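Just so it is clear, none of the values below were taken in a lab; they were calculated from the coordinates. Fair warning: this is a prediction, and the values are worked out from it, not measured in the lab. Cβ atoms are built from the backbone, for glycine too; each structure is taken alone.
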Structure I
Amino acid sequence: MNFDKADTGLTIATAGSIVTGLGLTSANDAPERDPATFVLSGSVDGVNFTEIASGDVPAFGARFERQEVSFANDTAYNTYKLIFPTVVNPDAANSMQIAEVELLGVAAEVVGPPSLSYVINGDGTATVTFEGTLQQAASVNGPWVDVDAASPLTIPLDQDAAFVRAKK
């Protein structure tokens, strides 16, 4: 139960999954407190969220009744934020309540962006540490060319400037 009744919800951390539905079970009393709408968002870093789905929660016909909502999604996330913006009867409700929330879908590996870092050394070189393949370009818009090197890579600072990125 959440006594804020509007825009209430929860954050769920997983090992990684592609969620394509929600299983929602109504609580024990007060149907006016049932959520009426939902917004589900996903994140790979737990900070920046992308909306996956939103819509109406199917009406519950009884207490402890389960309803399912399905939607299209093919992106894996490891953190989900589920918000219930509205309840069935906001004039009569003093809160929002739901007995159970289940994320429906399949387990999946979440692939985040590759890491890239550098250190300016005191000897006129820089050391670049990266995951995946290092690429460089003369312009930030490319064209990008693979650098045939392993991480970490030490480069002299007296050469022409270049943009670099890591690619998985």
Structure II
Amino acid sequence: YLDSSSGNEDIVAGTKLELPCWLARPLCSARRGQTVSAQLPVTYRDKYREILSADAAVVDLHKLGPHFYEVGLHLLPLASLSDRPRLAALLTQVLRDRLRPLMDGAHHCTVDESSERIARLDRIEARIFRGGQASVRDYQAWVQRTSHLLRTAPLVAAANSRKRKRAMD
């Protein structure tokens, strides 16, 4: 049963339920006669659209949902025809507005600051941030001419140290 709080076996018309995207998508499809209509979650509605449009860089997206962009993409087919273009524009604009400060932070943050920044980011943004930090490390190694030096892999070094211990015993 979808609504365990109801005493009825059938769901009464007009009942509002929270459904996962995978279940709502086939129920909302036009081919099935649109059995249900979907309403966007609060974080994608007008109130948050205005907040994100004003200054998306200061919003803690992780608090709104650690998968903000991915959930938004899954909601696009479920949104009403009037909401789809606004939701798509919101997702692209938020990422566009947050990308420059994100990359600036990745290039100039200390290790302590980076963990604080990552805690406020969406999962996709966190991957971009870590990729930016890795590219800065690689660039610095190249500038210092240490990128061409061969190093022993940690796994091989550990195996070699065990061999030396056994040889000494």
For FRET efficiency 1/(1 + (r/R0)^6) of positions 15 and 55 (r between Cβ atoms, R0 = 35 Å, to 0.05), structure among I, II ranking highest is I
Matching 0 (helix-only ellipticity at 222 nm (-39500 (n - 2.57) for each DSSP H run of 4 or more, over all residues; to 500), computed) against labels I, II points to structure I
Looking at relative contact order in percent (Cα under 8 Å, 6 or more apart), point out which structure of I, II has the largest value.
-> I
semi-axes √(5λ) of the Cα gyration tensor in Å was computed and gave 47, 25, 14; which structure, I, II, did it come from?
-> II
Comparing distance in nm of label points 7 Å out along Cα→Cβ at positions 103 and 119 across I, II, which is largest?
-> I
I, II: which one has FRET efficiency 1/(1 + (r/R0)^6) of positions 71 and 87 (r between Cβ atoms, R0 = 25 Å, to 0.05), as calculated, at 1.00?
-> II
